[in-house]
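Several structures are given next for inspection.
Coordinate-derived values only; no laboratory data. Model, not experiment: these values are computed from the prediction. Cβ atoms are built from the backbone, for glycine too; each structure is taken alone.
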Structure 1
Amino acid sequence: MAVTFEEYDQRVADAMLGDSEQAGGLPSYLGIRTVEVGPGRMVAELDVRTELLNPFGAAHGGVMAALVDHVLGSVLYPVIARGRWAATTEFKLNLLAAVRGGRLVAASRIVALSRRTAVVQIEVTNDDRLACVAQGTVLIADPRTP
């Protein structure tokens, strides 16, 4: 059964496109760029730089985890009511290939959505080679009241 996105807000999706410099924090440091946002789908990428490699010359697993976590939660914002927020509760990575350079592209897709939770699947490619598959659960919380 297909997931429907009655709350989809194109303005929110458009505002998410581009680099993460204005957002700050880890996504900014990693250089994550959102390149596509649609109903229930998001694609973000980052260039693998020397400072993101482990001592063995491969991208640190934490880099992959951070990229996955970013698209896991962010994909929800155009499809949930304004003011609600998304918090990752769990995710699993299957690391399939060492990443030694190039570009990582993470494509996320919402596969289940309720008022309180979502399940999202992610595929990460490294220069067109599948490097990681992941799945996670996200809590969708109501706005905090003062």
Structure 2
Amino acid sequence: MKISEILTPHLVKIGLESEEKDELFEEMVQLFMDAGRIDDRDAALQALREREAKMSTGVAKWLALPHGKIEEISELLMALGVSRTGIEYDSLDGEPVYVVLMVFAEVGNPGPHIEALAEISRLFSVPGFTEKVRAAGTAGEVLNLIRDQE
């Protein structure tokens, strides 16, 4: 699986405005809605909040991977956001989050969801990669960084 084949420029936002986790969920779900990929905002937000209640998805330095499964989709969806100021996220390391990859998967088909999370983890475990994405100035630059690393 290639993340660069799932993400599109419309689903990459540089300069997230959110300051805390729930605002972030709303802001990023709006990206999917604006791109015509999700219609049921409430179901998407509920899926994220239910997953987050189990354990924080702020899983690595500066990185969060909020994810959930929703009925209305039949393919894996992904969006990426970059915050310039940091987001209070209740991360496992206690640090703010600057890079967010949000993933939605279809209900009943765990394979692509697990594969995507594994590929994201692999990409962002490359030394310096999160910092490069955090410093990117455009969606195109982020997508190029991802393509180059894949």
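Could you tell me which structure in 1, 2 was used to calculate helix-only ellipticity at 222 nm (-39500 (n - 2.57) for each DSSP H run of 4 or more, over all residues; to 500) as -12500? The read-out was computed on structure 2. Identify the structure, out of 1, 2, from whose coordinates mean count of other Cβ atoms within 10 Å over residues 33-40 was calculated to give 14.1. This figure was derived from 2. Work out the source of 28 here, i.e. which of 1, 2 gives that when relative contact order in percent (Cα under 8 Å, 6 or more apart) is computed. The structure behind it is 2.
In this comparison of 1, 2, the computed figure 21, 18, 15 for semi-axes √(5λ) of the Cα gyration tensor in Å is attributed to 2. Out of 1, 2, choose the structure whose coordinates give mean count of other Cβ atoms within 10 Å over residues 97-104 equal to 25.2 when calculated. Derived from the structure labelled 2.
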